[in-house]
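Structures for review follow.
Since every read-out is calculated from the coordinates, none of them should be taken as a lab result. For clarity, every value in this text was computed on a predicted model and none was experimentally measured. Cβ atoms are built from the backbone, for glycine too; each structure is taken alone.
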Structure P
Amino acid sequence: MSVAGVVVDDSDRILAVERMDNGRWEAPGGILELGETLAEGVRREVAEETGVHVEVGRMTGVYQNLTLGVVALVFRCRPIGGVPTPSEESRRVEWLTLDEVRERRDVPPVL
């Protein structure tokens, strides 16, 4: 099972990562570790991929990746610290408006 965090700041911008493995812009997230709670997994994944620390809020959706056979639980989050920084998993990390998220989602990845 995987989790993702839709991190929204006080200006209604959304924290997005350009993934290193496929070039797509997405919310930070990944596979839960053994014994980890959902909230712990969201906090860890967001911090690992973005450098931003979050408070995990309510679940906003459940999605199934049919190709990979993975179910993802998505949670709304609020940033509480850290600085957006790329990682081994994320090529770029940016605060985007909703319109910018829509634009980048529709752009084919460049690998």
Structure Q
Amino acid sequence: MTIRQVLLTILTVLMLSIGQVLFKYASGKIDIEGKGIFAGLLFNPAFIIAIAVYAVATISWLLVLKVTPLRIAYPFAALAFIMVPIFASIFLGETLRFTTFAGAAVIIFGVYISLL
């Protein structure tokens, strides 16, 4: 993988991770009782931004796959299991535990092994 491919792949995973945190945030802001589920989502700025971020990430992922074999690109998707809990801690106040970091170390090692 070239540096450009690695950076684009990591940027894609970063966008997907941010999208997940935005979806979680948006889920707490849905006004189901007042507007119903669909109107509650359509008028939810966090949900709309999350959808937009996911759309850009999907296009970015297609660009990654155009120039990178899937067996090389896909292990990077596991990095979201590291990014999402960290972002959830920073932006949503969720608790990080030691096991999160232990799991992150295993994931990083697994991604490294898969790229050999």
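Taking Cα Rg over 2.2 N^0.38 Å for each of P, Q, which is largest?
Evaluating Cα Rg over 2.2 N^0.38 Å on every structure, the highest lands on Q.
Once distance in nm of label points 7 Å out along Cα→Cβ at positions 27 and 83 is calculated for every structure in P, Q, which label goes with the largest value?
P
To which of P, Q does the computed value 14.6 (mean count of other Cβ atoms within 10 Å over residues 3-10) belong? Could you put the intermediate results ahead of the total?
Numbers: P: 20.9; Q: 14.6.
Comparing all candidates, it corresponds to Q.
Assign the value -25000, calculated as helix-only ellipticity at 222 nm (-39500 (n - 2.57) for each DSSP H run of 4 or more, over all residues; to 500), to the correct structure from P, Q. Present the calculation step by step, with values, prior to reporting the outcome.
Working: P: -5500; Q: -25000.
Computing helix-only ellipticity at 222 nm (-39500 (n - 2.57) for each DSSP H run of 4 or more, over all residues; to 500) on every structure in P, Q gives -25000 only for Q.
Compare FRET efficiency 1/(1 + (r/R0)^6) of positions 11 and 43 (r between Cβ atoms, R0 = 25 Å, to 0.05) across structures P, Q and report the one with the greatest value.
Going through P, Q one by one, FRET efficiency 1/(1 + (r/R0)^6) of positions 11 and 43 (r between Cβ atoms, R0 = 25 Å, to 0.05) peaks for structure P.
Any idea which of P, Q comes out highest on relative contact order in percent (Cα under 8 Å, 6 or more apart)?
The structure with the largest value is P.
Could you figure out which one of P, Q the value 10.5 for mean count of other Cβ atoms within 10 Å over residues 59-66 was computed from?
Corresponding structure: P.
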